Structure 1
Amino acid sequence: MELFKALKTRRSVRLYSDKEIELSELNSIIEAATWAPTAGNAQPWFFIIVTKHQGLEDISNFSPGIISKPKAAIVACIDISRINKEDITNEDITVSIIDLAMACENIILAALDYNLGTCPVRSFNRVAISELLELPVNIVPQLIITIGYPKNQPKAPKKLDFNQVINYERYGVKSCER
């Protein structure tokens, strides 16, 4: 799919059909995530694909942001051990989360190539999800991306006007002279 078409047609899908997703497609989507940019090439991400009904049900029980029954969920985590420093600061964690966010955007856009819908979910109980997935202490869940074939295409939300979000050279300059 052409990039700008994907950017403009992507929606957060919350209602999914019963159609199964091929594991090869999910693996390909995760591969797309691994090509995201990352500070210092740290690649602090770690992903868990959940496709079994009981696992999805368990995750949903601790994730009020999941409002339907997806066919898969990708739990996107940061691996603290990949931060190559002895004294890890809040700034290091923030940078790792930014890296993971870029990888998650790749997941969301790659899913469109398979006609899959996604919804990023941040409202979940991190401790419960960590226990359910038996995560070691260095793997910290940050986002759950539900995934499946959409039942319908949600309408586009209203976006800010381009002129509301751009200035040139400094704040308050609305035109660019060259």
Structure 2
Amino acid sequence: MWRLYVKTIKTGIKTEPVRKIVRDPEVERLGAEVKRMVDKDFAGSLAIREVDAGSCNGCELEIHALNNVYYDVERFGVHFVASPRHADMLLVTGPVSRHMETALLRTYEATPDPKWVIACGDCAVCGGEFGVSYASCGAVDNVIPVDVKIPGCPPPPSVLLAGILEAIGKRRK
């Protein structure tokens, strides 16, 4: 054990110094507006249930980026939840595959009213390159009503945040 201590002391610290994260000003502006609206309309916490209806996972990667330390969407009061019963909003990605059609309908029905649906990515908005076929229902609005559509393949986190802000704005009207 002593040899390990001696080696540690001789080697010293070899890591890089901690750097301050420089955040995107557009994300900060959008986030401040989201925070203001969430505090006012949702008592400080907006719960979103993300549903993958058959996507390639490109949109999911961007949605997960919203939760990383760079974007940190939770500091704006936006939280992703595991149950649709706790959700205020559904964020649906991908074309709705025939196998996911029933699951998406059940998720929509389990979400308490009032509820909002965001179609995220080109596949969710218009069916993408899959369209309507024997295996795909196509766009999300072919299965459930959609309030906000976020185009892009995949849309970057700042655009996702803008779409969430648009959905909150529609709720207010």
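Tell me which of 1, 2 gives 0.40 when you compute FRET efficiency 1/(1 + (r/R0)^6) of positions 30 and 158 (r between Cβ atoms, R0 = 30 Å, to 0.05).
1
For the read-out helix-only ellipticity at 222 nm (-39500 (n - 2.57) for each DSSP H run of 4 or more, over all residues; to 500), a value of -10000 was computed from one structure; give its label from 1, 2. Mind dumping the intermediate values first?
Values: 1: -10000; 2: -12500.
Matching structure: 1.
For which of the structures 1, 2 does the calculation of relative contact order in percent (Cα under 8 Å, 6 or more apart) return 33? Each step should come with its number before you reach the end.
Working: 1: 33; 2: 22.
Label of the source structure: 1.
Given structures 1, 2, which gives the highest value for distance in nm of label points 7 Å out along Cα→Cβ at positions 6 and 118?
Working: 1: 0.9; 2: 5.9.
If we compare distance in nm of label points 7 Å out along Cα→Cβ at positions 6 and 118 over 1, 2, the biggest value is for 2.
On distance in nm of label points 7 Å out along Cα→Cβ at positions 14 and 126, which of the structures labelled 1, 2 is highest? Walk me through the numbers before you get to the answer.
Values: 1: 2.4; 2: 5.3.
Checked 1, 2; max of distance in nm of label points 7 Å out along Cα→Cβ at positions 14 and 126 sits with 2.
Can you tell which of 1, 2 yields 28, 24, 15 when semi-axes √(5λ) of the Cα gyration tensor in Å is derived from it? Don't skip to the end; give the middle numbers.
Numbers: 1: 28, 24, 15; 2: 37, 21, 15.
Of the options listed, only 1 reproduces it.
Out of 1, 2, which structure matches 3.1 when distance in nm of label points 7 Å out along Cα→Cβ at positions 54 and 142 is calculated? Mind showing how you got there, number by number?
Details: 1: 3.1; 2: 0.7.
Traced to structure 1.
Among the shown structures 1, 2, from which was the value 16.4 of mean count of other Cβ atoms within 10 Å over residues 46-53 calculated?
On the way: 1: 16.4; 2: 22.1.
Structure of origin is 1.
With distance in nm of label points 7 Å out along Cα→Cβ at positions 38 and 62 derived from the coordinates and found to be 2.4, which of 1, 2 does the value describe?
Numbers: 1: 2.4; 2: 1.9.
The read-out comes from structure 1.
Assign the value 24.2, calculated as mean count of other Cβ atoms within 10 Å over residues 70-77, to the correct structure from 1, 2. Each step should come with its number before you reach the end.
Details: 1: 24.2; 2: 17.4.
So the calculation was done on 1.
Each reported figure results from applying straightforward, stated rules to the coordinates on display, with no laboratory input. All figures in this text were calculated on a predicted structure; none of them were measured in a lab. Cβ atoms are built from the backbone, for glycine too; each structure is taken alone.
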